[in-house]
Structure P
Amino acid sequence: MKLNQRILWIVRTGILIALLVVLQGITAPAGQLVTGSCVNLILLLAVFLSGIWSGLTVALLSPFFAFLFGIGPALLQLVPFIAVGNLIYVTVAWAIGHRGFTVRTLWGTVQGVVGIVIGAIAKFLFLWLGLSKGILPLFLNAGIIKAPQMEKFSAMFATPQLITALIGGVLTVPAVLLLQKAFAKKTIMKR
């Protein structure tokens, strides 16, 4: 990676992380549906506009910032699992969809959407099966959480995860297509 490309990657990733933190703070009162959708939008923008490493960086940092700002579950032991769910989301979406958004055709967009949908399902399954059905019962048995907390966390890591990942994906598609056009025009104008 050339120096200019590294600088561009750092700047884009930094801007997306800053936008993520601002959106988490602004949308927190609106609840999981709005905040989660915005977070998933930023995760996908990072991966489709700046590449897999940017997506992975933002995906990894997102739940830690949310925890620091008191957004989401107030249990530090859950944060790494949320981070892994985010990593799964961006990795699957990128692996299936990034080439599609690169070619900028209808079929390419369909490929990008398929990547987003499969990524959303993979994230949901990991969080629902891994946390709700696996880790949370262990935490309950170990006395780390109480039964009411388990019910609340189990509900949080079930269907809402799929819904917010899909909403974030729906918002991502037009945003990526518009921003790619804007980036392409800027590159043409510079030449």
Structure Q
Amino acid sequence: MDWLNYTLFTLGNDYPVLLIDLIASVFGLTCVFLAGRNSKYNFWVGYLYTTALFLMFWNKNLYASLLLQPVSLAINVLGHWRWTHPRSGEESARDSKALKVSKLTWPERGLAVLAVFVVAGLWGWILNRLFPSDPHPYLDSCVTVLILMAQLLSSLKKWDCWVAWLLVNITQIALHLSVGHVFMPIVCALYLVNGIWSMISWNKLYKKDE
């Protein structure tokens, strides 16, 4: 698959932007934009996004991230089902066939934070042994697990998912800038703007019981 290495242009300190990087970024931005607009079609784009990420990580030999894509795909399938098959009492006031936005309770939020640190610690320990060349195994694993938590909360249409996404975006911007990347910080900044907008939008839906 030589096309995966096709370079579109170069930014910054000779940082190449590959075709697969751009494809993944477009699918990713489209997916979160649709999710923020409360559109169930974000999941169809999500399937393409997961496939693009799988190819991108495979091309860059980032096997630790690649191994988590099946988990991400499973969460996407779960979310697609839950958004379109609400249980009794979970229906949107606007559409009885759609899941309404809800929020975690404070105990649930505490449990979610604890789960992120415990799973991230375990995954970081595994990464440190499988991929000793990774300079920041625990930080990488923490960001990755936080992404999965954000995806899980989004699949359940929890408003809190956008808080998790904002933390992910801010951390990723800092990480990319620290290694001299130019293209990805811009993409992450767009994610950040969409996350803030979506947080406000979903809060309005929550108040309307939608």
Structure R
Amino acid sequence: MTDSQANAIRSLCVYCGSSVGVDPLHQASAAALGRVMAAEGVRLVYGGGSVGLMGVVADSVMEAGGEVLGVIPKGLFKTESGHQGITELVEVDSMHERKLLMAVESDAFVALPGGLGTLEELAEITTWAQIGIHDKPVGVLDTDGFWAPLFEFLDQTVTAGFLRPANRELIVRIDDVDDVLPMLRQRRQGKREPLLTIDEI
């Protein structure tokens, strides 16, 4: 396998809100990321919804000719409308199965603005990296400082002795949409083998 193949990101998991929020910049950034992914042939893996930033990024990828895999638990069809206009929509039985399949199908992860669900997904996938379940890069798109409080919290946990400085660096902070794929690819260089593969947990 060549270095370029090892660093390749063929599928990117995007965590984001089921609302578009109040700042139009969040919606514009989600749409821009979708266009960049489609242009570079990177498949979107996401939570399968048709609303909010989830729907925006999925629509943007599809409109630009890209591929989208959505994963949604059956029960959430009542609150999160499953997107019927994407390449593939998979129904699963639980939230854990949803997150697990998204992780298995992805080469890297990035979080856009969102609420508790987005924060939980970001925290879990980063924790899996911390304990050696996977070694795929994790980032946040922080074009307007949305994630600044998170990084302040992480700095506080380091100072308080609850987080190792090396683990503080597991989440890469990305300011510009055009830097998402390059920075995540850079993080894939020189990666070690995980202790477990994600589908073994």
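A few notes on this one:
- Calculating distance in nm of label points 7 Å out along Cα→Cβ at positions 94 and 118 for structures P, Q, R picks out Q as the one with the greatest value.
- Structure from which -28000 was derived, helix-only ellipticity at 222 nm (-39500 (n - 2.57) for each DSSP H run of 4 or more, over all residues; to 500), options P, Q, R: P
None of the figures in this text is laboratory data; all of them are computed from the coordinates on show. The shown structure was predicted, so the numbers you read here are calculated from the model rather than taken from an experiment. Cβ atoms are built from the backbone, for glycine too; each structure is taken alone.
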